[in-house]
Structure I
Amino acid sequence: MIKEVKLKIENSKFNVIIDENKKGKIPLLFLHGFTGSAADWTFLFEAITPDVFPIALDLPGHGKSLNLEDKFYNLENFDLVINAIAENFNFNQFILAGYSMGGRAAYRYAVNFPEKLLGLIIESATPGLAEKEFKEERFKADKELAEKISQNGIEWFVDFWFSQSIFSSMKNLPEKEVESVKQKRLENNPAELAKALLGGSQGKVEHVWNKLYKINFPLLLIDGEEDKKYRFLDTLVLKEVSAGRRVTVKGAGHNIHLEKPEEFIILVNRFIEKEIKGNENE
């Protein structure tokens, strides 16, 4: 049974979606991208291998994780949230999956607490920006965008966000599906999104490229054929992580789980069966 759980962490409340019937199975925590929500992952809950307990979290400033303590909007403090979830549901080790901004949070957790992860799934994400000049430029751009979100409102922002070239491959989806995604994004609170954007900016958050060697457990990188930037970044990650492997999904762009959900499910299930459970027949 899929249900929402309100999890209190210090003086803040986070929203989590779980499949309660699968408690006690292998935990798999999903982290969505900027403008998304925990609900983005529920399509996987029924399709994922029966041995897994799926959990999806509304990141700070998204979904129903709102009006939090200021420190929780800073992505560098997000490890506190992940550890609190693990403690609340009483698991010592788990699989972590993250997309885009959620993937950056997952990378940070993986290098800070490698002993707690059974495996890591990264979709279209980077360990961060390393070059100082690029970081300064990015933070300036994110700060300007955050101000525009607050000033112009959510409708302006959603139109702007999906007009970016990184999401151009969404044109291959049925129009009704694209509109449905946009409608969900319109439910976001602009002030909360602005805070999340600043707190999670690649221009502010410290990169973890220099710590990737700590990932000594199975790593699956999923990128889209049409997303050249993140395909290149994944190539660089694989040079640092001997335990990693990468799959590029044909016909997909940045958001593979949206554009190619069936293929995404297959990749996740194969990773669990082969890399986590050790079933060589998969």
Structure II
Amino acid sequence: MAAIVAAIVICNAPASLAQDSDEVARPVATMFTLDLGGASVRDTYLTPLTYHGTHLGLGFSAMQATGFNPEQWVRHLELGVEYDNVHNPTGNHTMHGVMVDGRWSLMRRWRHNRGLQLMAGGMIGVRGGAIYNPSNSNNVVSVKAHMGVGLVGAIVYPIHIKRLPVTLNWTASIPLIGVTYSPEYDESYYEMYVGNHSNLVHPAWPGNRMEINSQLAADLHLGNTILRVGVQGHSEAMHINNLHTRLFNTSFVLGLGGDFLNLGRKPQPKRVISSMY
């Protein structure tokens, strides 16, 4: 009996999927962002001093309602690259930091009155890059690499400013457990190159590595185009092998995107389920 039921389900699955795709459309909320602000960098592998300066970042995000339960589940992809140009307290030395990261998350959402949406779920992320200090006589580069899973959340609320639709949104993510790279205290990259590869990968948790990402923004709906204006913050602290890293930045965010729907030659859907708007 179970085999017969399974056969019926398998045979009817393509037809059901085709019917859903004709009746329900799931646009992708896409956003390209530029953020500019201030940064603070401290990496004791390179120097005991804290450097301060300018932060510049480019980002891309794509959010879409899921196919299996579009009313209640949303998936979100975020990619970014950032550059920090920071100086020591006296201003006579400069460090440069380049980091890239990516996060994919799956969130359950709850809809409330007047369009309020609350979202919460899990995410997996990777982050890596390097900090370059040309004035260091021993090691001039500190490499960073991390992969982990954690929690993500969002609050979305639509309002109107006169006749202009505006979507207020706040998002935050916190990696909880994962693996991270760190050399031994005072271990040079030449030692690693010649074969000392032990104790370079470490388990990461909030006790030795804490990272928080957050963004507060207002999305202005200008026809089919969405203009994002907001602020973002990133805080990252790591303490492994008596080495301490502290990366912090806050910046103003300007973005451009839209809720894109590619119908092609498909018939007009009966229902459109947006991930955010």
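At a glance:
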read-out: With P(r) over Cα pairs in 5 Å bins from 0, in percent derived as 1, 6, 12, 18, 20, 19, 14, 7, 2, 0, 0, matching label from I, II; value: I
read-out: Highest-scoring label, criterion being distance in nm of label points 7 Å out along Cα→Cβ at positions 99 and 131, among I, II; value: I
read-out: Answer label among I, II for the case where mean count of other Cβ atoms within 10 Å over residues 147-154, calculated from the coordinates, equals 18.4; value: II
read-out: When distance in nm of label points 7 Å out along Cα→Cβ at positions 27 and 187 is computed for each of I, II, the largest belongs to; value: II
read-out: Highest-scoring label, criterion being mean projected area of the Cα convex hull in nm², for residues 139-234 alone, among I, II; value: II
read-out: Of the structures I, II, the one that 18 was derived from, the read-out being relative contact order in percent (Cα under 8 Å, 6 or more apart); value: I
read-out: Comparison of I, II by distance in nm of label points 7 Å out along Cα→Cβ at positions 219 and 243 - largest value held by; value: II
read-out: Which of I, II yields -11500 [helix-only ellipticity at 222 nm (-39500 (n - 2.57) for each DSSP H run of 4 or more, over all residues; to 500), calculated]; value: I
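Laboratory data are not the source of any read-out in this text; all were calculated from the coordinates shown. Please read all numbers here as calculations on a predicted model, not as lab measurements. Cβ atoms are built from the backbone, for glycine too; each structure is taken alone.
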